[in-house]
Structure formats: C-alpha cells, structure tokens
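Given below, in the form of structure tokens, are the structures.
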Structure P
Amino acid sequence: MPTTDEASHDFASLNPESVALLFDVDGTLIDIGPSPFEVQVPDTLITTLDRLFVLTGGALALVSGRPIRDLDRLFAPLMLPAIGGHGAETRLRDGAKVVRTDDLPDDLRRHLIDAAEPGSGVEYEDKGYSVALHYRKAPKHAERLRKHIAAARAEFAAVPTELLLGKAMFEVKRPGINKGAAVRDLLREPPFAGRTPVFAGDDVTDESVFKILPEIGGKGFAVHRHFDNVSGIFAAPADFRAALLRLAAR
C-alpha cells in the first residue's frame with residue numbers, strides 16, 4: 001500500500017475540473033476529539049475547502065455521521081453540499097434545503113438516551129432519525145451500552161432499526177440508510193454527475209462508500225487504517241489536510 005508521501009502525490013495530481021470530492025469529517029478532515037463536541041476545525045482547512053469548492057465547480061461534499069446542522073456550525077461560514085447522519089440527510093447544493101428521513105419514535109429515543117447517565121462519561125447525540133451513544137471517555141461502559149441497546153430494540157421491536165458501530169460509538173438508526181447509498185444518489189445530481197468520485201474516510205462507517213467505488217469508477221483514500229479499494233493511506237488527518245492544501249494551490 002502506498003505511503004503517505006505517495007498517497008499525497010497521487011491525491012495532489014487530481015484534476016479538480018473532472019472530479020467530485022467527497023470527504024468524511026471526523027478522523028479524516030479533522031482530528032478525533034475527546035468527544036464529538038470537543039473538536040477543532042483549523043481555519044486553514046475552511047479556506048482550503050472553500051478554494052476546492054470553487055475549483056471543482058461546486059462538486060465537493062462532506063459525507064459525515066454528523067447532522068448537517070452540526071457540519072454548518074463546524075465549518076462556518078461554509079454551507080457545503082453534504083450527506084449527514086450516515087445518509088439520513090442530504091443537501092445537494094451549498095445553502096440548499098436539507099432533505100432528511102423520518103425520526104424514530106420519541107419513546108424509543110428517550111429510552112436509548114437513558115443510558116447516558118449523568119457523570120458516567122457516556123455522551124449522546126439525538127439526531128431524531130437516530131441516537132448515537134459515545135463512550136470515548138468511558139470505555140468501561142461499552143458492554144453495558146450494548147445490553148441497554150439490545151433491550152431497547154427488543155422492547156420496541158415493532159420499530160425497524162439497525163445498530164451502527166463506530167469509533168467508541170453505538171448508533172441506533174433507521175434501517176437501509178448508509179453513506180454508500182447516499183453517495184450513489186448524490187452522484188446522479190449536478191454538479192457531481194459525470195465526474196470521477198474521489199472519497200476519503202477513516203472508519204467502519206465509511207466502508208459502504210469504499211465498497212462501491214469500483215462500480216462507480218471512483219478513487220478512494222483512507223486515513224490511518226486500511227480499507228479495500230483504496231489508492232493510498234494517509235497516516236493522520238493532518239497529512240490529509242496537507243494534501244488538500246497542495247491540491248487547492250494548483
């Protein structure tokens with residue numbers, strides 16, 4: 001597998017006029033924080049993304065597990081095209097209306113959130129269409145959370161759900177929603193249609209995109225870990241940000 005230097009050279013040689021750039025956020029564009037609510041977005045990254053958005057004619061999108069409202073807050077003043085909630089939300093153009101899937105029932109969400117007991121170190125995200133339980137600060141609670149989620153899904157068995165596993169995170173969501181399916185839909189729309197998709201990601205939640213890259217004629221880059229169907233691996237988000245800067249300087 002190519003080294004970071006080789007991956008950086010390969011990425012920087014892309015032609016912005018013919019590609020659609022699709023980037024995961026946490027662990028790819030930005031460093032993983034102590035919690036999802038404690039992360040930093042460098043000003044240089046915002047400037048770089050803004051420049052690449054212009055160079056690609058608007059064919060740049062964030063592909064994240066975060067809700068799009070959170071992406072807008074993190075990357076302000078940018079309001080980029082985005083896939084949020086692992087595919088539950090989509091915004092096709094900068095500043096356009098967000099289209100999202102239906103919410104899970106209130107009772108189910110409240111039941112799941114009860115696992116984030118005060119002082120436990122477990123934190124939650126209520127996205128409406130899903131609930132994520134983060135235990136980066138409390139790894140000892142992983143098994144308790146598994147059991148709590150299993151019990152909640154059994155109690156609300158009439159509500160179809162899926163369990164998504166991420167970095168020190170469990171997320172209960174609507175079934176059939178994933179980043180890969182959302183990327184397919186996005187690539188049918190202008191200005192993304194007809195371009196070569198280039199995706200970068202770092203987590204198991206990105207596997208659904210890496211899996212479809214051969215079928216859609218795409219190119220993949222990973223950060224920190226190996227996935228099938230990638231052209232190169234960057235050691236850390238900082239290395240990937242440096243490659244973005246090189247591409248934006250063309």
Structure Q
Amino acid sequence: MGLLTPHDPSYDPSVRQTGFNRYKQLISFYGGRWFQINLLTVLGALPLATGIILSVMSSSVLVLVPTSILGGMLFGPFLAGLYDALYRGFRDAPGKWWPAYKKSWKQNWKESLLPGALTGLFLGMFSFMAALFWWAQTPPSRGTVALYIFAGFLFLLLSTLFWPQMVLFRQTAMNRLGNIILFTSKYLWRVLGAVALQALYWAIYVLFAPWTLLLLPFLGFWYITFLSQLLLYDRLDRELHIEELLKEKEHP
C-alpha cells in the first residue's frame with residue numbers, strides 16, 4: 001500500500017490500526033481472499049441478473065416475479081458468505097478463508113433464503129420500474145421519481161444493517177428490525193453516508209454499463225460492501241457487542 005499512499009511511521013501491521021491505517025491494514029491482510037469470495041458472489045448473482053434481464057426484455061411481470069424470487073434465493077447464501085468473510089476480517093478472526101466460507105454456508109444458507117428472495121424481488125421490481133420509466137411516452141412526475149429513489153435508499157439501508165446481524169447472531173426478524181431502527185436513529189448521518197456511498201457506486205455501474213461490468217470480477221460486490229461496513233463497524237461493535245459476544249461463544 002506504500003505505493004499508493006505516503007508512508008506513515010506510526011503504521012504497525014501487527015497491531016490493529018484505526019482510521020485510514022485500518023483500511024490499509026484490512027486491504028493488505030484480507031483483500032486477496034475477499035477478491036476470491038467476490039468471484040463466487042458474482043457467480044451466485046448470475047441467475048438473478050439473467051432472470052431480471054429476460055423479464056425486462058420480454059416486458060413480462062409473469063417472468064419477473066418467479067425468476068427474481070428464485071434467483072434471489074440462490075443469491076442469498078452467497079451474499080451471506082460475503083458478509084461473513086468481511087466481518088471475520090474486521091474482527092481479525094483466525095483461520096483460512098475457504099473452511100470459514102464453507103462453515104458460513106452451512107450455518108446461514110437456510111436463514112438466507114427468505115431475505116435473499118425478498119432482495120431478488122425488490123431488485124427485479126426496481127429494475128423493471130426503471131425500464132418502465134424509459135419506455136414511457138411521458139416522463140414520470142417528480143413525486144414518482146422521489147418515491148423511487150426513496151425506496152432504493154430504504155432498501156440499501158435495511159440491507160446494510162440486516163445482513164451483518166443475520167450472519168453474526170441468531171435473532172428474530174423483529175429484533176433485527178428493532179436494532180436497525182435504534183442504530184439508524186443514533187447514527188443517522190453515518191448510516192446515510194454509508195447508504196449514499198453504495199447508491200453512488202451502483203449508479204456508476206448502471207450509468208456506464210456495459211463497460212463497468214468488466215469491473216465486477218475485481219471490485220463487484222466486495223469493495224463497496226467492505227467500504228460501507230467499515231464506516232459502521234466500530235459503532236455496530238459498540239452497540240451490539242459483536243466481538244465480545246463472539247469471543248464468549250467461541251471460548252465459553
């Protein structure tokens with residue numbers, strides 16, 4: 001990382017850093033494994049993306065709904081595996097990435113099916129609505145566009161705070177939703193910043209497609225998820241006691 005940033009004499013890779021040094025440390029230690037997991041995540045997203053594209057090209061909601069739900073169910077375990085890998089890095093969990101990834105699948109695949117299906121359904125409807133805006137002879141009203149953007153922000157907010165809880169703890173859906181509301185209320189601007197960062201990232205992918213699709217295998221899902229979760233991790237750990245509870249679970 002010294003090739004990209006000035007050398008910091010206080011930087012010690014053997015000690016957990018803070019701020020930008022922590023960013024450099026995590027990228028140096030775990031970037032390679034996250035890149036490999038991203039390749040698997042991209043493969044897991046292909047059925048969902050294919051179903052959405054086919055439904056938009058055929059202008060058929062009857063195709064959209066089942067393909068989005070089934071594609072989302074397939075995508076859910078891959079997304080859970082990505083979040084699990086990121087949070088293992090954040091808390092400096094020992095071990096090789098492949099056994100940990102398989103363990104994540106074993107623990108989370110069933111629980112990730114429903115949120116994966118809902119994620120797929122939302123992405124399908126969101127994409128189909130964008131196509132309707134494009135096809136419409138008259139442009140949508142400002143209120144419709146504002147509602148569309150708000151729905152996208154709300155989806156990103158819920159996803160940003162839901163998936164970490166799912167892979168870290170066994171809770172009811174109501175407990176997770178309550179945690180999302182309380183955490184967002186306490187750290188509103190930081191949460192909105194993380195959501196806005198994701199919205200900008202994916203907007204760039206859409207606006208400059210298909211050229212940006214070449215970046216999917218390299219940056220794709222892992223980098224923006226890592227960056228947005230890193231902005232929130234210290235606060236999440238403070239409020240949910242992530243490292244404390246997981247240490248007690250692993251070493252009772």
Label whose coordinates, when helix-only ellipticity at 222 nm (-39500 (n - 2.57) for each DSSP H run of 4 or more, over all residues; to 500) is calculated, return -27000 (choices P, Q): Q
Comparison of P, Q by relative contact order in percent (Cα under 8 Å, 6 or more apart) - largest value held by: P
Mean count of other Cβ atoms within 10 Å over residues 135-142 derived as 15.2 - corresponding label from P, Q: P
Structure (P, Q) behind the derived value 32, 53, 14, 1 of P(r) over Cα pairs in 10 Å bins from 0, in percent, for residues 71-110 alone: Q
Answer label among P, Q for the case where FRET efficiency 1/(1 + (r/R0)^6) of positions 103 and 151 (r between Cβ atoms, R0 = 30 Å, to 0.05), calculated from the coordinates, equals 0.90: P
Structures P, Q, by distance in nm of label points 7 Å out along Cα→Cβ at positions 55 and 159: label with the highest value: P
Structure responsible for 20, with percent of Cα pairs over 32 Å apart calculated and labels P, Q on offer: P
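Every number here is computed from the coordinates shown, using simple stated rules; none is lab data. As the structure is a prediction and not an experimental result, all values here were calculated from the model. Cβ atoms are built from the backbone, for glycine too; each structure is taken alone.
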